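Take a look at these structures.
What follows is calculated from the coordinates using simple rules that are stated; it is not laboratory data. No experiment lies behind these values; they were computed from the predicted model shown. Cβ atoms are built from the backbone, for glycine too; each structure is taken alone.
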Structure P
Amino acid sequence: MENFDVNIQTTKPDFCVALFTLTAKAAFINTEVEMRDNDLKSSNFFDVAKFPLIAFKSTSVQPLGNNQYKLIGNLTMHDIAKPVAMNLLYRSTITKPMMKKDDADFKLHGTINSIDFNMGSKYPSAVISDALTIEAYGEFAKDN
């Protein structure tokens, strides 16, 4: 793992029984604004010196139709684990001609409450929102 590691394990091509796991190094937060990044990495928010890792492990994947799923699992930040639900869109699977391997393409979107993870509580909600939006795109190669 350099900055993050994501793994999907499944026995079915439609991902309805998939297990999604993620581990990310919080120190690699990058909003392209150095002052904001430094504040996010400080004890005001992620406190990367004390809590260097963010982790997620799915507990279920609920099909919603049209390649959309509700991804449910446990998110751990600040050594606090909380159940979360996020929207997962399976966009497609393509075969890469050079590698001759299938790649599955996903988009993930969800919102969590930072207060649930004891983050940003020093600021009133009028100054900074308690809602943290998570959005990710990923392409995953199939192990043969």
Structure Q
Amino acid sequence: MQPTHAILNNDPAAAWLGIEVEQAEYGTARISMTLRPEMLNGFGIAHGGMIFTLADTAFAMACNRPDGEADTITVASGCDIDFVSPGRSGERLTATALVRHHHGRSGLYDITVTGEDGRVIAEMRGRSRTINRPQPGNYSASFSA
């Protein structure tokens, strides 16, 4: 059975990207997608936004329980990404996210995006914050205690 994650149940962006879950556990996630021509920039290499979205999705999955069962959700409070090498059309990219530190409502995660040959495409450092789960239709959840 292929691993899944509740965060993808209603994520049309991840569906459009063709993201597939390889591993999903609380604190770590590994996902992949294949670069299609419409994911490239004017130079014919992977658009940075596509690489970022893959990394950000892995980050979100590592921050939240795969079954989605919790009174809280964990969201990004900030991140930094460094693009190291280009992705090419038809190449399968893999993003691996791992929690580095978690205390209270704050966390720190490292996400590495690699190409098929194992070369690093990008490195992202994400900072997270756990908040109360918004009620359906209420997306003005506060970041305060």
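Observations, loosely collected:
- Once distance in nm of label points 7 Å out along Cα→Cβ at positions 109 and 133 is evaluated on every structure in P, Q, the highest one turns out to be Q.
- Percent of Cα pairs over 14 Å apart, for residues 5-84 alone - highest-scoring structure of P, Q: P
- Looking across P, Q, the calculation of Cα extents along the principal axes in Å that yields 45, 31, 27 traces back to Q.
- Structure with the greatest value (metric distance in nm of label points 7 Å out along Cα→Cβ at positions 45 and 69, set P, Q): Q
- When relative contact order in percent (Cα under 8 Å, 6 or more apart) is computed for each of P, Q, the largest belongs to: Q
- Source structure (of P, Q) for helix-only ellipticity at 222 nm (-39500 (n - 2.57) for each DSSP H run of 4 or more, over all residues; to 500), computed value -4500: Q
- Highest-scoring entry among P, Q, by distance in nm of label points 7 Å out along Cα→Cβ at positions 93 and 117, is P.
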